[in-house]
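Here, each number is a calculation from the coordinates, and none is a lab measurement. Source: prediction; values computed, not measured. Cβ atoms are built from the backbone, for glycine too; each structure is taken alone.
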Structure 1
């Protein structure tokens with residue numbers, strides 16, 4: 001800071017001195033009437049720029065005051081190093097020396113940052129091609145670059161700015177960076193802890209001293225922002241366990257002389273552990289005391305828990321908001337009894353005034369139409385303020401998937417204490433994608449894919465997509481479009497046109513093929529804010545292309561009903577998803593139910609499938625996950641269930657440790673046929689990889705699977721279930737989700753095909 005001030009002072013003095021000297025030169029001129037103005041020394045600046053800035057015009061009387069004003073005006077343009085005024089008779093001569101312009105800005109040695117990103121940052125501060133060179137801006141850019149390297153834990157980084165003059169009064173600007181090695185956290189110490197072990201407390205931190213996975217997580221790189229987050233996690237841990245007066249006295253960060261090692265020391269005072277003796281309500285609770293009491297999660301006799309206190313006060317504030325009191329104040333005041341280590345909490349509430357929403361404004365949507373956002377809102381203009389409806393509205397906008405951020409601000413209306421404005425601030429993300437993909441799995445081998453998707457076509461909120469998959473055994477071509485508001489009531493409409501082929505896996509033998517082509521239309525009707533029911537219909541044709549080693553069941557079906565079958569299936573489904581993440585969920589539940597009934601055609605059947613997933617967080621790091629899936633199909637009108645509609649099980653996604661799709665009934669040739677009945681049960685214990693800290697993109701899991709597929713005439717027998725147990729690794733890699741599982745069958749039968757190691761990876765780029 002001192003260097004910056006000194007530099008600024010030198011620059012200011014120099015500029016003032018230049019103007020003073022120039023002004024003195026101007027003052028040396030005797031007053032005269034200006035008959036003409038001539039400019040000398042211009043190279044790139046247009047003369048009109050000079051004339052437009054001069055306070056003097058032809059015909060004016062020149063004097064010292066006007067001369068000084070002219071010099072100040074020309075210096076203010078920032079285009080000139082020197083300005084002088086001279087007189088040649090009655091002609092005013094303006095002599096200027098232009099600042100050099102920047103020809104090019106280059107970066108050397110920058111491995112930590114992308115060069116294009118750095119050039120854009122320089123452009124934003126005025127250091128770019130064609131702009132006048134300013135040494136002060138270059139110095140500021142150099143310091144900012146050093147600061148960014150420090151944020152990346154590269155304390156030894158050195159930046160040298162080189163200015164190279166070239167022809168036509170131009171310069172090349174080069175920032176040469178010697179990055180060095182990043183400083184790593186060598187030691188983290190917590191001093192003053194007694195109730196909890198140091199290892200337990202350090203386990204709360206995202207920063208650590210490193211492990212074998214530090215090359216990936218970079219958790220041993222010091223960051224002030226991460227340290228602040230870790231300190232907050234430490235504070236929350238103590239406050240949630242009764243240590244009401246816990247405080248962090250100081251935090252010391254020391255760096256070694258070679259700027260390679262960092263030591264962190266955190267000094268804490270735990271204080272006494274307090275137990276809640278009671279909870280009282282004071283203030284105005286709208287004569288609804290019992291309702292508010294039911295929202296209290298603080299329990300007398302239990303240790304003080306700051307999380308529950310915050311949860312209770314927020315619940316109170318939200319409940320006040322449900323009645324239109326947007327500015328309610330709720331405060332939890334602790335009454336501490338230090339002799340007995342007890343604390344009584346007093347919840348004081350002041351509802352303030354009731355308000356209604358005057359106007360709802362949308363901000364940040366450059367591509368998405370306002371109506372796409374507004375139609376998701378359940379809080380309406382000119383209605384009483386309702387906190388539940390506003391939260392629901394925000395969540396519905398967020399679930400559109402078009403925005404990276406969705407925030408709702410409540411603004412008071414000046415002069416109208418009973419009115420508020422709601423401002424919806426969104427940050428749009430790219431919703432269109434062109435995807436080229438490659439996938440490899442132990443079952444499918446190599447699969448190429450191509451997809452064009454636009455989730456927000458022309459900002460309308462509609463979906464349009466084309467998917468192509470070239471798997472060796474499963475090939476797909478799908479065209480799909482969805483209008484989420486086909487009607488104003490929020491009924492969605494989805495149109496699909498598809499073409500699919502399926503061949504037996506290599507180890508099952510044969511070269512027969514199933515070809516399915518069809519189209520469908522589906523409507524989604526929201527029955528509540530969280531539940532949607534789907535119904536629709538379609539037209540589908542399936543062809544059995546006979547080849548070698550085709551199962552007898554396919555031959556019998558083809559001979560009896562023909563090689564080609566068509567059907568008119570009607571579909572009804574339901575879904576609910578409240579997981580916190582679709583890729584790496586830690587809590588929540590997902591459910592779906594799909595039923596299909598063919599009411600006309602050669603293939604007559606009914607088919608249903610139900611799936612439920614439950615995620616239970618044990619703590620910040622560990623998760624229990626459960627999955628159950630039940631499928632059932634039955635032939636109608638005296639016909640058997642079509643063999644090409646059978647369920648399959650075995651492998652990733654069902655019962656690991658068994659070859660893909662091999663469980664259940666088999667043909668005399670040994671080929672797996674699948675079946676119209678399916679049950680799958682999975683349980684997983686998910687945890688971060690040791691050494692990876694709290695990183696959720698790389699996790700290991702232990703699992704137990706059970707399941708089987710049954711024929712149409714077979715009974716559901718639990719004694720026939722296959723089961724396995726094992727370990728696996730999941731990684732949300734830059735190339736797509738990767739899952740590797742090693743499973744040991746613990747319940748198997750003769751003839752079962754075992755595949756202990758299974759993996760799958762997909763990529764989009």
Structure 2
């Protein structure tokens with residue numbers, strides 16, 4: 001039996017050869033879960049790195065290992081037999097690739113799990129492009145699909161590619177560890193920052209799926225689902241997702257009669273853009289009649305979903321954040337006392353948490369014990385979660401995202417739905433088809449006789465439960481430890497399993513507001529901006545749910561530990577703001593976009609060209625000098641006063657770019673050594689037809705019984721010598737009800753009776 005204090009990864013050793021943010025973030029997750037992380041330091045990765053590394057490097061041991069030195073291969077060869085996981089972020093064409101050549105590592109340690117994080121994958125025309133967040137967001141269409149205070153594309157402040165890639169890397173190695181317990185063999189894992197970006201902007205194109213524009217207004221997708229300025233200049237986000245909440249809010253504001261007018265569609269918006277704007281204008285005036293604190297008290301009393309829109313650092317004192325254990329204090333060897341995020345995934349038996357501050361000094365690589373004997377079998381392996389059966393009871397985005405990731409890794413995910421289906425199913429939005437791809441659906445009416453017993457029969461056959469219901473809901477369905485003593489339960493909530501906000505509806509924009517994401521996206525010169533197109537806390541929490549569930553399965557397999565896993569949208573917001581959800585002496589001010597949302601400074605921003613947009617990300621002296629030379633601008637042009645992205649230098653560069661085409665600008669910038677990319681118009685659906693995505697096998701084309709041929713992004717995490725999952729098209733409601741009941745042991749007669757009684761349901765096409 002493991003010592004619970006060691007965490008889910010106690011006894012696992014990781015060699016971190018990465019130098020970028022995504023790798024550091026990934027190994028922070030592993031360290032927090034109990035792994036021993038050895039971080040290689042050298043000129044390319046100095047001991048004490050600034051910015052977010054103050055947080056992401058915590059709990060690791062620094063060892064002296066320069067990946068560019070002549071003795072690097074020998075040093076890695078000495079360590080390889082004693083490590084479980086190696087993580088690197090070497091560019092595909094870098095000479096460093098020779099250090100992690102698969103044949104060499106497998107010969108040294110067949111049990112080794114090696115994970116590579118690239119910018120865009122190891123194949124295709126983009127494989128050697130700089131792995132920078134903003135360039136990935138520009139190329140993938142995320143900037144083009146982002147609502148802003150001017151027409152898209154607009155700068156996206158959130159580090160989505162690195163966070164997504166970090167979570168995918170952690171998920172990939174965790175699932176490989178679980179599979180290794182069965183096979184005795186390691187795996188070679190790949191993910192990318194491009195995959196990380198696509199986690200947050202999932203799109204599906206289908207013959208029968210109407211194009212859908214979720215949101216165009218920067219404040220929100222509907223009047224009662226937007227952020228407003230209050231009388232004291234502070235902001236409050238409303239989160240009225242259904243008629244009941246809208247009615248409560250309208251009554252509190254004294255506008256029930258107005259909202260009841262048919263033209264406002266029961267308060268959901270309006271039948272015309274003019275109607276929507278009229279309702280939005282009405283709420284704008286009303287919200288300015290009280291202070292943010294007064295509205296908060298009133299909304300709390302009336303059970304109206306809301307949240308104050310504040311900056312990330314302000315949330316360090318939030319009562320629910322503190323209750324969740326998300327504020328951790330440590331003594332950093334460079335900057336002194338640091339307040340920072342705690343562990344965002346909670347385990348009831350193997351608790352996670354920071355294992356200490358950053359290392360105080362680098363030491364020579366340690367002597368490690370040799371690896372255990374490995375299986376000598378060769379050939380194609382099954383997906384890492386093959387044989388795992390998951391019962392998913394979720395709605396909307398966070399929970400379904402967890403299930404989708406598990407299914408893509410080989411798990412059999414059974415989605416349990418009520419007669420009306422997942423809340424987002426009737427809407428038909430493209431994200432539903434994406435996050436529920438590769439699953440099976442069963443449908444029951446829990447009010448009909450025999451339905452609960454049938455659900456319980458299915459639950460008995462499962463390894464894990466994945467749910468985003470309120471606490472106690474699964475128990476009321478009879479899904480308890482007594483029913484299935486080996487069941488791993490993973491619960492995703494809005495704010496936490498317990499605590500002062502635990503009873504509140506869990507909605508992405510509210511977590512965004514609380515954790516500073518909206519203020520950061522709006523920047524210092526705009527109101528908070530609600531990026532509903534992204535739902536970033538939903539997708540982050542979904543990925544964390546998948547990671548936590550896999551780690552719990554690993555503990556069960558290795559040590560017989562059965563436990564509950566929890567995470568929530570609030571913690572997801574902390575993860576996305578991790579570099580700025582902190583407080584320490586000398587902390588740098590967060591760079592934010594200008595009022596026009598072009599970017600951070602003259603050399604790091606969007607520029608319009610004659611036929612589109614180009615994003616430039618020149619952040620060091622060499623690339624900035626190269627940019628000036630390319631533009632024919634001398635060093636005399638200064639940044640000047642005001643926002644750096646609106647400086648005299650920016651104005652001169654804008655004039656130069658305006659005379660260029662996208663193709664011409666990119667050819668010239670590449671030749672000059674300036675990192676740049678086209679900022680795609682539209683949204684990430686463009687990725688589905690991109691040659692690069694197909695070169696990396698990241699698009700699935702399947703035939704759907706209702707919508708015909710459909711394409712969706714998939715294969716975010718790739719494994720060498722591993723069969724891909726089948727890739728089922730998104731299921732119809734209850735499409736597999738009968739066959740899953742049969743697998744659970746019910747007879748044909750029992751199944752027929754459940755359908756006859758209306759307890760079991762299956763959607764039929766006419």
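Once relative contact order in percent (Cα under 8 Å, 6 or more apart) is calculated for every structure in 1, 2, which label goes with the largest value?
Values: 1: 6; 2: 19.
Of structures 1, 2, the maximum of relative contact order in percent (Cα under 8 Å, 6 or more apart) occurs in 2.
For which of 1, 2 does helix-only ellipticity at 222 nm (-39500 (n - 2.57) for each DSSP H run of 4 or more, over all residues; to 500), calculated from the coordinates, equal -6000?
Structure of origin is 1.
Match the computed value 5.0 of distance in nm of label points 7 Å out along Cα→Cβ at positions 92 and 460 to one of the structures 1, 2, and report its label.
Working: 1: 6.3; 2: 5.0.
Clearly, the read-out refers to 2.
Hey, distance in nm of label points 7 Å out along Cα→Cβ at positions 44 and 68 derived from one of 1, 2 reads 0.7; which structure? Please report the intermediate quantities before stating the final value.
Numbers: 1: 3.3; 2: 0.7.
Label of the source structure: 2.
If you work out distance in nm of label points 7 Å out along Cα→Cβ at positions 308 and 716 for 1, 2, which one comes out largest? Show your work: numbers first, answer last.
On the way: 1: 4.0; 2: 3.2.
Sorting by distance in nm of label points 7 Å out along Cα→Cβ at positions 308 and 716 in descending order puts 1 first.
If Kirkwood radius over Cα pairs in Å is calculated from each of 1, 2, which structure is the one that comes out at 26.9?
Details: 1: 33.6; 2: 26.9.
Value 26.9 for Kirkwood radius over Cα pairs in Å corresponds to 2 out of 1, 2.
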